[in-house]
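Visitor: In what follows, structures are represented as structure tokens.
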Structure P
Amino acid sequence: MNTPADFRNLLIPVTRFAQGRPVDAALQRDLDLEFPPVSETFRKISEACHAGIAAGWLCQQGDAKRRFGRVFEADPVTHGFSIDVVDITDLVGNHHRHPTGEIDMIMPVTPSAKFDGKGAGWMVYPPQSGHRPTVTEGRALVLYLLPEGKIDWT
């Protein structure tokens, strides 16, 4: 199992769980409870990210410090979320805004790595928020879901 279609199928429980919910702190808390880093779902998604990178269909753009790529556009199968994955090593990324919010699954590769100050787990940015995605203390993979696929680079 190492195809984009298999990868999407692994994410369906997560996108279904988040579908129609406010993109806010309560969703972050609930994702951390429903799909914690120690869960089978989280582990399988993380393993699939590494396998997709190794196979060459995931994180195809970028450079040594930041590899990225959109895996799926927002559609009914993904419950209206686009799905992207970024592989970042000790970098402050480009500023962007989230018109409809952003849901991040943080998967440290270096055990101490943090994404925007948070280790393994979920981070949710509400609609109209913005940030410079930052990974410190090593390397991390971050899968992000964008409602309606909306993002504004600033």
Structure Q
Amino acid sequence: MEVEFDVKMETGILYEYLMHHTFTSLSGLLGAVVGALLLVAYYADRQLVFLVGGLIILIYQPWTLFLRAKKQMLTNPGFKKPLHYKLTEEGIEVSQDGEVQNQKWEDMYKAISTNSSIVVYTTPINACIFPKKDLGESKYKVIEMISTHMPPKKVKIKQ
């Protein structure tokens, strides 16, 4: 079985990926907890420094991630045109402008889903992002291909 589809990356999709990736990591979670604790400390003690610190921590990270997504969309030539993906029995093939790259299923790190995307990590920090709106009806075939070819412990996809 093979599944083929085209993906046009958008700032919002990339931003959601960056937010999910950041806030599911230990450092991202710790930052959010520290920011929330500073806000709680402000309400308990009414010290302005706690309010300012908490707001900076809680607003700074999402804002910088948004700016990073926007910058990547503007500067990365790979995001200017659609990427063509083909999921095969061997792995994921991505092509654009005649250039083709392949990644074997056994080399995949993990697969997850967000509200608007299916994400297959090729390394702990790099990923193929499949926006659900670009998948259409093939979304279920994509999920089936990933679930069939990757170990269950590496797949955390909700439909």
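Please treat every number below as a calculation from the coordinates, not as lab data. Keep in mind it's a predicted model, so treat the numbers as computed, not measured. Cβ atoms are built from the backbone, for glycine too; each structure is taken alone.
Visitor: Among P, Q, considering only mean count of other Cβ atoms within 10 Å over residues 102-109, which has the greatest calculated value?
Guide: Once mean count of other Cβ atoms within 10 Å over residues 102-109 is tallied for P, Q, the winner is P.
Visitor: Work out the source of 13.2, 36 here, i.e. which of P, Q gives that when Rg and Dmax of the Cα atoms in Å, for residues 46-133 alone is computed.
Guide: P
Visitor: Sticking with this one: Could you tell me which structure in P, Q was used to calculate distance in nm of label points 7 Å out along Cα→Cβ at positions 62 and 78 as 1.6?
Guide: The structure behind it is P.
Visitor: Computing distance in nm of label points 7 Å out along Cα→Cβ at positions 38 and 118 for each of P, Q, which one ends up highest?
Guide: Once distance in nm of label points 7 Å out along Cα→Cβ at positions 38 and 118 is tallied for P, Q, the winner is Q.
Visitor: Quick check on the output: 1.6 is distance in nm of label points 7 Å out along Cα→Cβ at positions 14 and 126, derived from one of P, Q. Which one produced it?
Guide: Q
Visitor: Upon calculation of FRET efficiency 1/(1 + (r/R0)^6) of positions 22 and 54 (r between Cβ atoms, R0 = 25 Å, to 0.05) from the atomic coordinates, which of the structures P, Q produces 0.90?
Guide: Going label by label, the one that fits is Q.
Visitor: helix-only ellipticity at 222 nm (-39500 (n - 2.57) for each DSSP H run of 4 or more, over all residues; to 500) was computed and gave -8500; which structure, P, Q, did it come from?
Guide: Derived from the structure labelled P.
Visitor: Given a value of 20, 18, 16 for semi-axes √(5λ) of the Cα gyration tensor in Å, point me to the structure among P, Q it was derived from.
Guide: Structure of origin is P.
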